[in-house]
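Next up: some structures, all given as structure tokens.
We did not get these values from a lab; they are worked out from the coordinates using the rules stated. Since this is a predicted model, take the numbers as computed values, not measurements. Cβ atoms are built from the backbone, for glycine too; each structure is taken alone.
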Structure 1
Amino acid sequence: MGVFDELRARGLIAQCTDEDNVKALLNGDKPVAFYIGFDPTADSLHVGHFVAIMLLAHLQRAGHIPIALFGGGTGMIGDPSGKTDMRKMLTRADIDHNIDCFRQQMSRLVDFSDGKAHIVNNADWLCNLNYIDFLREVGVHFSVNRMLAAECYKQRLEKGLSFFELNYMIMQSYDFLVLQRQYGCLLQLGGDDQWSNIIGGVELNRRMDQKDVYGLTVKLLLTSDGRKMGKTEGGAVWLDPEKTSPYDFYQYWRNVDDADVINCLMMLTFLPVAEIEGYAQREGGALNAVKEILAYEVTKLIHGQDEADRAQAAARALFSGGDGADAPTTVLDDADFTDGAIGILDLLVKTGLCPSKAEARRLVQQGGARVDGAVVTAIDFTLTRAQLAEGVLLKKGKKAFHRVRV
């Protein structure tokens with residue numbers, strides 16, 4: 001099976017500008033340079049980026065040459081796609097720091113050594129452009145009427161779209177032109193919400209260089225009812241272990257809905273398609289073992305086998321009534337105590353089990369909080385420093401655990 005066919009079998013492909021030619025390129029014997037862009041709007045990648053990173057890895061394994069484009073220039077504007085308000089503007093120092101973080105995280109799945117893949121920053125060409133020259137050479141090829149009809153701008157028009165943001169499509173299209181000229185890049189990939197921007201780059205290459213290049217979008221990682229995956233009560237599920245611990249990362253995937261587990265295995269693991277199709281025949285309780293496989297595989301990809309082993313062991317021990325020694329742990333210091341004690345609401349927030357005191361209060365009042373197996377129903381429940389000396393195990397609901405000690 002060629003790599004294009006495998007991506008199709010995994011349900012990854014959404015739209016393609018010229019399917020026959022793209023299929024021939026990707027399934028062929030010659031290496032093809034392709035790129036995916038990442039705007040460095042945070043200091044960590046998150047689950048929403050996971051599919052894009054897997055695409056880089058799948059195509060590299062098939063012999064092609066990934067280009068990871070970091071938007072040091074476009075990140076100073078921000079993509080309006082899917083946003084109702086203008087993004088926060090970042091400083092150059094913020095952007096450079098975020099790019100360094102992205103590079104480290106992506107390196108677990110993509111081999112950047114010896115020219116096997118490239119990392120580029122569009123600040124290298126965008127930040128030094130002469131505005132008048134850029135308008136004359138590039139801007140002249142874009143119709144504002146067509147741009148405003150694009151889906152990425154439509155939803156912003158009611159609240160107001162700044163001229164600042166209107167430039168984003170032109171700049172992303174220019175990226176494709178630069179990469180085609182410098183690296184022979186023939187293909188841009190991106191999420192399905194990037195279709196209009198990708199088309200802009202394909203047309204700009206044709207108009208300016210009479211060059212045939214192509215675009216392919218992949219399906220977004222959605223739940224079966226259409227919601228974006230990667231969100232929890234505490235916020236995004238990050239790939240940085242300091243933001244989302246390997247245990248919490250594992251637990252997120254272990255607890256996905258039954259209807260989503262097969263799709264996640266297809267999109268986010270390298271397990272053979274035929275093996276995953278076999279798992280699709282399971283139902284009910286038999287799916288729990290499949291969810292364990294999903295959680296282990298994705299945690300291993302992002303955090304390594306040792307962390308995946310630890311997370312799985314901790315989850316199994318807690319499920320079977322263990323002491324939680326391997327659970328995520330928070331160590332308290334003097335500042336966390338008032339008169340030698342700390343309240344249950346503060347503990348739930350401190351450990352990240354609840355995003356706010358209001359949520360912690362609701363959890364306790366509804367009987368969803370436990371300390372060492374005992375249900376806590378009083379919102380003024382406290383634990384002393386002495387009680388925490390050996391550590392206690394907090395539990396939220398049936399599946400979220402956290403150990404606390406001094």
Structure 2
Amino acid sequence: MSSASAERVPLLSRVFVFASAAHFLHGLAVHAYLHLPGFLKNIGASQVEIGVMASTLAITAIACRPFLGRAMDVRGRRPVIIASGVLHVLVCLSYLTVHSIGPWVYFIRAVHGVATAMIFSALFTYAADIVPEKRRTEGIALFGVSGLLPIAIGSLIGDAVLAFVDYRELFYITVGFAACGLLLSFPLEEPRRAEHVDPSRGFFSAAFQKNLMPLWFIGTAFATSLSAVFIFLKIFVLDTGIGSVGLFMGAYAFSAALLRVFFGWIPDRFGPKRALVPAIGALVIGLVQLAFANSTTDIIVSGVLCGLGHGFAFPIIAGLVVNRSGSGDRGSALSLFTAVFDAGFLVGGPLFGALIESASYQTTYLVAAAIAVGGIAVFTVWDHVIDA
């Protein structure tokens with residue numbers, strides 16, 4: 001097949017649509033929990049405790065990745081997708097039993113970390129398996145729309161539900177979304193893989209693969225910067241009275257989704273690393289805008305800019321990970337890729353929680369922007385040295 005004909009291979013297969021729909025519904029359940037800090041604050045949690053709970057989720061998500069990646073490579077993607085869906089339903093039900101800050105809520109957050117790690121790693125790897133190789137970055141970006149839209153819709157649903165009822169009703173809604181995501185996972189077929197699994201390789205081999213290490217670094221820096229928004233935006237809105245979670249996340253997700261749908265071909269056409277620098281630049285400007293926000297318009301503009309940055313940065317880094325790893329250990333590599341995002345939240349949760357309590361929201365978001373600047377600078381030099 002010629003390069004031109006390969007580029008015309010359609011992206012929207014039946015399994016791509018089912019995987020995207022399952023991803024979308026699980027995402028709605030996950031991102032409705034952007035409002036969880038408000039619930040935790042109501043039952044007595046401090047800013048630092050909220051950050052530590054976010055880190056608890058990240059710790060368990062990271063801890064299960066080596067086993068998860070190996071399971072996907074050896075046992076297949078579909079069994080992990082189904083098992084993760086069942087666990088997700090159960091953990092969403094568990095929030096209905098939380099009434100105070102104590103060991104039980106930390107345990108639920110820990111299990112939630114395992115569930116989300118399984119769901120997003122398995123579905124993301126599945127998507128990377130089934131998209132055409134010549135359109136991989138575009139295909140991953142398009143699949144990612146099913147994960148971006150729930151950021152907006154889930155947060156807006158939370159805004160609407162909490163305007164009339166309470167967090168308990170919101171938790172029931174997340175159970176319904178997770179259950180529907182599980183049901184839509186059953187028609188998925190195990191994808192064919194060209195390579196057999198090399199028993200000598202796995203999660204830790206991918207971790208120390210020379211040309212993947214710069215990607216782990218920029219992924220962690222990117223995620224750490226984002227954690228300042230995803231963990232603490234709800235508290236920022238409650239404390240300042242500026243904007244809403246739904247408005248920011250709506251602007252964020254829809255701008256990222258539109259970028260991917262209409263311009264998702266740009267990284268494959270002009271080169272992913274060329275597109276990565278301006279993507280991180282948009283995120284940095286958005287974080288600075290948020291640091292100085294004093295109106296609803298500022299919140300929306302910040303959401304648009306951060307969304308544009310995320311819209312390209314995530315699929316570009318993911319596509320580079322897929323291209324630099326083999327299909328026989330792709331599950332391990334992509335499991336590690338999603339783990340670096342958990343690592344960013346693990347670092348960012350306590351760090352930014354402490355900054356908010358000791359300094360201000362402005363300082364917090366400026367530090368988040370500085371981390372993104374430092375991350376892309378180091379990545380650019382490091383990756384160039386490896387290529388040389």
Structure 3
Amino acid sequence: MSTTAALNAVTPAACVRIGAGTGYSGDRIEPAVELAEHGALDYLVLECLAERTIALAQQARRGNPELGYDPLLEARMRAVLSATVRNGVRIISNMSAANPLVAVRKMASIAHELGLGGLKIAAVSGDDVLDVVRQGTYVFEESGDSVADYDSRLVSANAYLGAEPIVDTLKAGADIVLTGRAADPSLFTAPLIHAFGWAMDDWDTLGQVTVVGHLLEGAGQITGGYFADPGFKDVPMLARLGFPIGEVGTDGAVTITKVAHAGGRVTEATCKEQLLYEIHDPRRYLQLDVVADFTQVRVVEEGQDRVRVSGGRGTPRTGTLKVTVAYVDGFIGEGQISYGGPGAVARAKLALEIVRERLERDNGRRDQRTALRSDRYQLVARRAAG
């Protein structure tokens with residue numbers, strides 16, 4: 001039986017396990033590998049796209065039509081793909097960024113090189129609306145400026161897609177789904193809608209699973225990442241921070257957990273902090289699939305590294321799309337990590353310790369690889385001399 005046929009045969013499910021393998025474009029690869037190998041997952045979601053990264057991807061595609069997908073796509077997929085196929089895990093990711101069709105071809109090439117045949121790989125496109133925006137009478141929400149006035153400086157315009165096109169690809173048997181600019185929670189709600197057969201107008205259920213997606217999209221944040229504050233909110237093994245798993249039942253409620261041996265922790269507090277992330281009006285969290293209401297959400301700690309979250313609700317979607325627009329400007333940006341509050345210095349020192357430990361571990365691995373290469377070279381040299 002093929003991988004796809006076996007996966008399709010298990011639906012509808014009583015419980016679905018989703019792992020969040022990334023939280024941003026440059027995130028660590030090791031947690032996704034850990035989830036693929038030890039997470040007992042049904043789905044692995046790799047969320048790697050943001051407003052800045054989609055603009056950079058569009059710019060790269062302008063320079064070369066064979067680029068425009070996430071620069072770490074190949075490294076991530078080579079690291080996780082064998083384990084996901086072996087363990088029957090389906091992958092959903094927005095790593096195709098500005099070039100879904102090229103990304104799918106790249107993905108197929110990687111699978112072929114790894115000897116993984118028979119995979120169904122799907123692209124979800126349609127989010128690129130630059131031509132539509134240029135021809136319309138739209139204004140920037142923040143400034144009220146006419147978008148048309150920026151015509152010669154526009155780099156990209158991408159609409160946030162919802163779960164429905166991803167659900168369609170899963171129904172068609174896709175083992176790997178690569179999307180462009182989709183709403184972050186929709187990457188997680190789509191497999192749940194598919195697995196449980198929920199209707200796209202079941203507003204309360206969609207509101208609850210939007211809570212699930214919103215929690216998991218933060219990846220390492222919900223397992224203690226930015227949450228950590230030495231002496232006040234201590235988190236173990238941060239340098240080996242594991243990423244979360246969501247166990248979702250037929251009612252849409254989720255238990256957030258992690259691989260037992262991974263670093264970090266899942267608590268009521270880590271979940272509540274992520275729940276508040278980027279929320280303006282908790283009664284009306286506007287998404288492409290639903291207007292979610294977080295005001296009745298309940299967060300209950302069930303045990304060590306196990307937190308149950310339920311109570312999300314929803315009302316009908318607005319019927320409008322959110323579009324992110326990037327244009328060329330004259331400013332130079334500087335990236336940094338900032339910490340506020342009374343524990344700011346301690347948190348910054350903790351970050352430095354984590355970076356130092358990871359660099360030392362990576363250098364050790366490089367030293368081992370160098371030693372292995374040296375041993376192999378000497379063995380070849382002895383054989384040649386003998």
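One of 1, 2, 3 was used to compute distance in nm of label points 7 Å out along Cα→Cβ at positions 101 and 357, and the result was 0.8. Which label is that?
On the way: 1: 2.8; 2: 0.8; 3: 4.7.
Of the structures listed, the value fits 2.
Given a value of 4.4 for distance in nm of label points 7 Å out along Cα→Cβ at positions 109 and 133, calculated from one of 1, 2, 3, which structure does it belong to? Before the final figure, lay out the partial values.
Values: 1: 3.8; 2: 4.4; 3: 2.9.
Comparing all candidates, it corresponds to 2.
One of 1, 2, 3 was used to compute Cα Rg over 2.2 N^0.38 Å, for residues 181-244 alone, and the answer was 1.42. Which one was it? All intermediate terms of the calculation are to be shown ahead of the outcome.
Details: 1: 1.59; 2: 1.87; 3: 1.42.
Going label by label, the one that fits is 3.
Among the shown structures 1, 2, 3, from which was the value 0.94 of Rg/Rh (Cα atoms, Kirkwood Rh) calculated? All intermediate terms of the calculation are to be shown ahead of the outcome.
Values: 1: 1.02; 2: 0.94; 3: 0.99.
Matching structure: 2.
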